[in-house]
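In structure tokens below, several structures.
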Structure I
């Protein structure tokens, strides 16, 4: 069926809602801003409240006979070459869980790259799925993980022929990409589906110079955060489906288990408008972003002590298969300050926020929303940082383990460890105990410790020194990380 990408069903329905002057005796209780606190209205503006209407019984009728959402989803599926697309207003953290639950169930195996986001681990805890961890490709010189290879998935499937499917993260928050077509081929030779956590890849379908995206590479399910590299509002996410290995009604049912019954029309509108923007002008906008990013990257290379990681750094034998230049990962190791300290200085002194921050890098993400004015401010702030760095002091250093030391034994299922009897023990004495919580440096949100893993001193030392250096560990039960929650022993469990 022919589609017209000039249409935007959600936005058009909102226009019609206001044109008709509908009067709702329904939620939301602010009643089109009339009941909202005046101070809130002053800060947010009334447009936010005017777009905040019920999805059914407001934007559409009570039986959704106008198929507003369905039409918007069909248009996005067409734009990215998917068979089916589903909108969600709970972020890709929900979408990836729904994808996992549609492929495997309790005590069934799912192959997962160990560089997965914490939302994947949350999915394991909720579902009882047994993870079969596939090792990322580690760059020991840069202390960085890249997506696992197709060969690694091949070996894992050979060792676990009962696995129900596989999940890979590509791109990573650092812009490293997997050979998705090769991994999909590995899975499909065994008739199992491939899920791609492509949260950082919303822009990929819209320019030929960007890495391939999951649907064109043959993946079965693809999860994408429109708010990360697209124009959607925070929490705006979609998941795409193709092929016959996962039934669309099954995927929708699994999503319904987790999703809200009060979805935000504001977020739907952002998703719908972004699709129209990209379908009509995506190549132009992404081409402009790529050109601008190339200029910025070249300019940063001229700043003493800074290096922008590029294809030559990330791609090659035993490294990533492809590379997205837009995340703009800047290695500042030669400045003699940590990424944590640099990010704090940029925010405090230049009112500039960076995204990915670790012990030696900061991320300056470029999107189609940037121009020479915004990137000019970025470059000026980075030059100021380089001048200020000698006076900042190096700060506490992070004791980063080797790749071999970073990996720990999965001694119990994540769900069993998380929900079983637990106790808090000193992190100084926790080596050898089984973790019962996630510990996740954030961003980028890849857990260093999972429930069910047997803790080792190198990983505990990495997290202790990281916290002292400024690492953010938002999900630790003890914010000071003096203690950690572990599976209780017999005496502890009896307390």
Structure II
């Protein structure tokens, strides 16, 4: 296919050249009605490019097939049978993918290190989750993706499960053996969905970890805004084989997705695909060299511990994305959250993520000599001045087995059923009626329907006292917990 063509961008350029005046949404009329103070900040061209797909970039019959052509080019670029764009971010795309495989009351295998959006999908879709617990790394206090044997055991226990959702790469860059998991799923004649939100760049360079479609997954969801070059909320469904019906996927997406799709998202997805096909190998070559230099610099800094290929060599993960720079800062006597806040306040450097133990940064094709230098210099400054950072109460990290909570009720039933708010000490032994996700990375410590333990309460309470952000809890201070009301429950 001709990848020099960008159908959405071409149609947008033609729309602007013609100077059409629209008498429907958006109401700002391509920027004519925008407050100049807004345009001064975000730019008038943002509004000039904010156009309806129908009766804008294309006619109401879609006779020019603008979006269809762009999606066909995307599929060809990454080796998928079909691709569909989503303007609602991968949070909604993953929910759609799950609903395309398992409906209300049906079983679906899920990695328990899933993002909160997956738990939300379990609640909204009404599926019965069969948790596949990740490989816990006690030394680093982090979770790596489950292995094929873990998936096989759960499918043997639940042969009526409709499929498996695997999260890889993790936010820390550790990767699953996708082909091994796919082989297991296919042996049971069920599809493998891969939540590859952090892996949109993987198809475009041979030195990066294998990506889901090449590793025989059936449905892969990517967030192009995370490691690619499209704007926020840019997401793509990639399909291969016939285990997931494209017609069913489209219907489920129509059920959950917006009817006011953003031309800005479509255009940047289209343009990023063209850029990667034409220049991706060269651009990612540069990013890999840059990441290697950053890694070398970090390894020479006292008090910082870089996560590298040792996690693969130890059998904790199948592979590692070298563009994710993950650094344990505990030897500095501070938490990753403190380090991230200090770097933002003192160096104007915003890290990609942080938690109790570490900070992380993503190196992409967009980095250059300046951004590389700023990051390395900021980390050196952090090491030099760590002693000046005020010490906070320690977070009580639980042993990994303590994070494998008992699922006592279906998440949907617990979330929508009668509930009450109780003091933290009284929540022990009760069934959670809410999702509680320290953020980032947004992986729930407690999901609705799980039995709350004293270790988890201690971890969350100490985390809140330290400054951990828990935005989805009914009480972000976690002094109280929302639990299933008494009566017919434990």
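Distance in nm of label points 7 Å out along Cα→Cβ at positions 124 and 356 was computed and gave 3.0; which structure, I, II, did it come from? Display every interim value, and only then the final one.
Working: I: 2.2; II: 3.0.
Working through the options, I get structure II.
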Inset, instruction - Work out which structure the value 4.9 belongs to, where distance in nm of label points 7 Å out along Cα→Cβ at positions 228 and 420 was derived from one of I, II. - result: II
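Read-outs: derived from the displayed coordinates by stated rules, not from any lab. The shown structure was predicted, so the numbers you read here are calculated from the model rather than taken from an experiment. Cβ atoms are built from the backbone, for glycine too; each structure is taken alone.
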